[in-house]
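FYI, it's all coordinate maths here, none of it is from the lab. Source: prediction; values computed, not measured. Cβ atoms are built from the backbone, for glycine too; each structure is taken alone.
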Structure I
Amino acid sequence: MEMKKDSPGQRGGKVFYGYIIVALALLVMALTSGAIFSFSVFFAPLQEEFGWSRALTSGVFSAFMISQGVFSIFAGRLNDRFGPRAILTVGSVLFGLGFMLVSRVSAVWQIYLLYGLVIAAGASAGPVPLMSTVVRWFHARRGMMTGIVMAGVGIGTMVVPPFSSWLVQRLSWRPSFVVVGVLILVVVFVCARFLRRDPHVMGLHPLGGEVVTGERPQTTGAGLRLAEAMRTKQAWLLAAAFVGFGFSVHTISVHAVVYAMGLGMSPTRAATVMTAIGGLGILGRVGMGSLADSLGSKRLLVILFGVLSLSLLWLSTVTQSWGVFAFACVFGFSFGGIVPLYSHIVAELFGLRAHGAILGIVGFSIGLGSAIGPVFTGYVYDVVGSYAIPFAVCGAAAAISGLLILFVKPLPDRTQEPVLVVEDSKRRPPEPPFIPTM
């Protein structure tokens with residue numbers, strides 16, 4: 001049995017299919033994330049039509065985030081078993097249909113139900129399954145490829161909220177939900193048809209990984225199972241850190257536009273705050289994802305959480321529009337840089353055996369924080385008429401998250417990469433597994 005490094009190409013020198021996976025995942029992340037962050041655009045029209053308080057309106061997004069976090073656990077486990085094609089196919093229908101049905105709501109419980117169950121279930125089919133899929137296709141350039149995929153969040157934030165704002169001004173908010181819903185249903189459904197969980201189902205091997213010549217490779221993922229991972233303090237520290245991340249980041253995603261409008265910006269100009277966050281987020285995702293390949297995730301996460309904290313503390317003092325855009329640039333870069341790193345650090349700590357399921361736990365943690373932050377912020381604003389206190393609290397939460405990451409230590413004696421096992425027509429005692437050299 002011979003083990004060797006293979007070229008990055010497919011059979012016959014074709015383009016490596018992993019790059020196609022990355023391109024499709026990038027498109028899906030851009031559209032779905034942009035649709036999620038467009039809630040800040042619909043915030044004011046919903047308030048105006050129904051007379052809801054900011055806390056009650058924020059609660060819609062909070063219900064979405066906590067439910068998406070719960071669904072992400074199941075999405076990660078299902079991706080480990082069935083792959084992203086089936087999950088994204090179902091998700092596209094739920095997400096798109098949910099958006100279209102929001103256009104028909106007439107009571108607060110209806111929009112809570114749609115965002116909290118239907119849309120959340122559809123959206124959970126995106127980030128965790130896609131990130132877990134990408135890390136299986138790449139050994140080399142893993143951080144870079146994850147960063148490129150998660151740059152879709154930045155692209156979507158730049159494009160979809162302004163597009164949604166344009167639709168609202170011309171069509172009103174109800175038809176706008178229908179248009180965005182149809183786009184999600186069609187585009188994500190088509191992309192899902194071409195996704196594959198890992199290279200071995202196509203007779204390939206991960207970029208930069210090992211290949212067995214002359215025989216058919218299969219994977220048994222190395223690393224910890226979900227139950228084993230959850231018995232480690234590293235998993236709990238990581239989960240707690242990303243509660244603070246969700247609390248801080250999604251407070252801004254919900255309240256940024258309406259906050260900017262309160263400083264005198266027009267709705268269109270206020271929506272460009274999200275564009276600035278998305279644009280700098282692209283640089284953060286790709287840049288930090290690439291650096292993680294050489295520097296590792298932990299030190300980058302500690303630094304980025306520190307920068308995120310400072311930006312939020314700065315925002316709590318801002319009273320003019322230029323300060324909001326300055327904040328958006330720094331916040332966008334640090335927020336964007338953190339996003340691809342939580343998939344990367346899960347792979348570093350726990351391996352790929354249950355990567356999707358463990359990533360789902362982290363996704364749930366983000367959802368938990370995201371459910372609390374926007375409602376807390378809306379409530380404080382309703383009481384005191386200012387965002388200064390909740391934005392300062394968000395800064396403190398981000399600082400605590402950085403400290404928690406600082407205490408995450410590597411697990412001893414754990415293989416990080418998949419093991420390639422050989423099977424042929426003759427049944428024979430298994431050979432010791434080959435462990436790729438890092």
Structure II
Amino acid sequence: MATKQQDPYLAFRFPEFRYFMAASFLFTVALLVQEVIIGYEMYKITGDPLAIGLLGLAQAAPFIGLVLVGGHFADLLSKKKMLTLSLSGIICCSLALFVAAKEMGDGNHSTELQLIIYGVVFLIGTFYAFFSPTAQALRAFLIPRHAYENAATWSSAAWQTGTIVGPGISGFIYAWVGFANTILVVTGLLGIVLLLLQFIGDRKIASSTAGGVFTKIKEGIRFVWQTKMLLYSISLDLFSVLFGGVVAILPVFAEDILKVGPQGLGILRAAPAVGAVLVLLLMSRLSVLGSAWKTLLLNVAGFGVATLVFALSKNFWLSVTALFFTGAFDSVSVVIRQTILQILVPDEMRGRVSSVNGVFVSASNELGAFESGLAASLIGAVPSVVAGGVVTLGVVGWVWWKSKGLMGVDLREGEVKGNG
């Protein structure tokens with residue numbers, strides 16, 4: 001059962017965590033604004049939902065291919081320098097997108113220019129493969145162990161708030177200043193993120209240098225495979241979002257099914273995050289770690305049901321409500337997964353284990369975007385989302401059957417109690 005926490009703002013008592021949260025929020029806003037408007041522009045030009053899916057694939061392919069290497073270097077090198085260099089690369093990519101967007105604004109919709117945009121998105125995925133595991137590894141060093149759950153809650157809240165603000169303002173900025181100038185706004189936000197990160201001290205954990213890169217990477221993979229709670233939790237996220245996620249093809253629903261345009265698309269994109277933030281504010285005062293595994297499974301099942309409601313809805317506000325609940329259910333499971341990741345992983349392996357988690361997350365999000373676009377192109381948007389909701393519920397049932405021994409685990413106070 002949930003128990004009241006003494007200090008809902010515990011993690012914010014630590015200044016570096018505050019800088020990190022501000023940077024995380026702005027980074028999320030910037031990338032999501034960019035993602036939404038690029039997807040919308042490409043769909044307008046091509047009229048094919050597969051074009052949106054290919055954007056997800058272009059970013060996911062280099063990320064999945066390199067994130068394990070990124071995790072290795074996150075454990076080995078200066079975390080602050082890694083973040084600075086990789087973010088600088090992303091900023092350069094956004095500037096390149098601005099140039100391409102200006103060409104599109106002048107009426108150039110050539111296949112060559114579209115391929116350039118896919119190529120720049122590919123480079124963003126490359127730099128993000130080094131940025132993401134480093135940022136995930138760094139966060140655990142900014143707060144003490146007893147604040148992990150509270151930090152996971154507020155980290156999720158910062159990310160979810162970013163996913164409200166980013167998509168929510170993307171359509172309006174696009175309508176006001178156009179495609180190219182919106183990319184310029186994104187570049188400015190990323191510059192602020194780079195500045196905020198300079199206020200965080202460097203972190204480098206001494207670790208054994210024995211073994212090469214691949215040996216070190218295999219250690220991280222082996223740790224995840226042998227830690228069943230960690231393995232099952234990130235597997236749940238992988239399969240539920242890979243098949244049950246609908247975010248990537250929301251432009252199709254906004255344009256062709258609900259007929260609400262770019263402003264409506266912004267509302268649809270923001271709805272899951274609104275639900276998530278409201279639940280996360282509640283969770284900053286309540287702990288769900290006493291019956292963590294049961295709570296995780298129930299919330300992923302709720303995500304699947306809400307996805308089915310969205311798929312079958314023809315009413316805009318019912319669709320918004322269903323997406324609201326997908327975010328509400330997902331936010332609880334995210335906090336539990338992040339707390340598991342922080343509690344169970346030793347300091348010297350945080351980068352590598354975060355990179356393994358990153359492979360699962362990227363496969364669920366970016367490859368999920370490709371899967372959604374491909375399925376929508378082949379069988380239609382509505383049938384593809386219905387199938388995804390059914391698969392999500394099936395995955396929950398399978399994981400419940402495989403993980404009955406974890407039902408008694410208690411994660412409160414930053415410890416694993418009761419191994420079932």
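Worth pointing out:
- Mean count of other Cβ atoms within 10 Å over residues 65-72 from the coordinates reads 22.0; which among I, II: II
- Read-out helix-only ellipticity at 222 nm (-39500 (n - 2.57) for each DSSP H run of 4 or more, over all residues; to 500), computed value -24500, structure in I, II: I
- Origin of the value 22.8, where mean count of other Cβ atoms within 10 Å over residues 113-120 was derived from one of I, II: I
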